[in-house]
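Pasting the structures in now, so scroll down.
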Structure 1
Amino acid sequence: MLRPWILSMVCVLCGVALAAPRVSRGEPVEAAVFLLLFVLLGGLLSPLVFPRSLDAAEAQRRSAADGRPIVYWRPGCTYCLRLRIRLGTSAGRLHWVDIWRDPAAAAAVREANGGDETVPTVVVAGRPHTNPDPAWVRAQLSRRS
């Protein structure tokens with residue numbers, strides 16, 4: 001259950017490691033800046049910036065009912081973060097599935113990508129699209145609303 005948080009924790013620990021010597025040298029402002037930057041980076045790489053994840057079966061059921069795309073993602077993925085940020089408030093209208101929390105989702109992504117767990121993989125109308133342009137995803141979402 002801690003796996004999605006590993007990258008975030010590493011960022012915070014790096015910030016602490018860089019800030020501690022500065023505090024001991026009497027440079028508290030510099031230390032605070034380093035720590036703040038690494039805490040912010042850790043927050044961006046955490047699961048907190050993504051909408052609540054569903055399991056693969058629930059996302060497929062909901063997508064079949066409302067026609068909205070499914071986004072398979074994992075924490076720490078910069079392409080997933082790029083997609084999430086560029087979608088803005090529209091991201092909440094998609095069905096997000098964390099492949100690290102759901103083995104069935106990871107298997108679906110591997111099947112769609114020739115055995116690789118390449119994310120983000122967006123499934124629109126049953127067809128997978130690997131790392132699509134965020135503008136394209138937004139257009140798909142507006143077509144189905």
Structure 2
Amino acid sequence: MLRTRSVESRDLDLICEHRQKMFRASGKPREEELTTMHLPFREWLGPRLADGSYFGFIVENEGDVIGGIGLMVIDWPPHPSHPQDDRRGYVLNMFVEPDYRGQGIATDLMKMADAEFQRRGICYAILHATSKGRPLYEHLGWSGTTEMAKQY
């Protein structure tokens with residue numbers, strides 16, 4: 001039986017593990033980059049879990065965690081897409097264990113994210129999609145943007 005609950009501070013290690021698995025599944029970062037990221041991410045996440053600025057949902061099946069999603073409200077200047085709001089919703093760390101994919105769990109997590117952002121008065125949200133995740137997000141009404149990146 002599936003059960004969904006809110007992310008809690010005790011989920012620190014679990015979220016760190018999901019993040020590693022999520023990036024590993026994307027095939028993009030090298031293993032050494034994941035290793036290098038682990039401790040700084042954990043140190044970044046801890047205080048945000050504690051103060052509630054990182055929130056989200058965890059899905060369990062008979063006590064075993066099978067997926068989760070992280071959410072944040074980030075400071076952002078008013079923009080043509082949200083001209084009177086100085087915030088954006090941000091979706092991160094979406095992960096479903098491989099044995100449970102294709103069962104609608106990711107869809108349900110995204111719908112919970114939408115509802116939570118709406119409850120908080122957020123009118124615009126962003127995420128970074130892998131090629132595997134893009135069809136799900138597009139099906140749920142998300143569209144691509146013109147974002148680019150540069151690493152220094």
Inset, instruction - Looking at distance in nm of label points 7 Å out along Cα→Cβ at positions 20 and 52, point out which structure of 1, 2 has the largest value. - result: 1
Inset, instruction - Of the structures 1, 2, report the one carrying the highest value of distance in nm of label points 7 Å out along Cα→Cβ at positions 28 and 124. - result: 1
Legend entry - At a computed 2.3 (distance in nm of label points 7 Å out along Cα→Cβ at positions 12 and 100), which of 1, 2: 2
Inset, instruction - Determine which structure produced the value 1.23 for Cα Rg over 2.2 N^0.38 Å, calculated from the coordinates; the candidates are 1, 2. - result: 1
Legend entry - Ranking 1, 2 by distance in nm of label points 7 Å out along Cα→Cβ at positions 4 and 116, the structure that comes out highest: 1
Inset, instruction - Give the label, chosen from 1, 2, of the structure having the highest value of Cα Rg over 2.2 N^0.38 Å, for residues 60-131 alone. - result: 2
Inset, instruction - Have a look at 1, 2 and say which one yields -12000 for helix-only ellipticity at 222 nm (-39500 (n - 2.57) for each DSSP H run of 4 or more, over all residues; to 500), as calculated. - result: 2
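Every number in this text was worked out from the coordinates using simple rules, so none of it is lab data. Because the structure is a prediction, the values reported are computed rather than measured. Cβ atoms are built from the backbone, for glycine too; each structure is taken alone.
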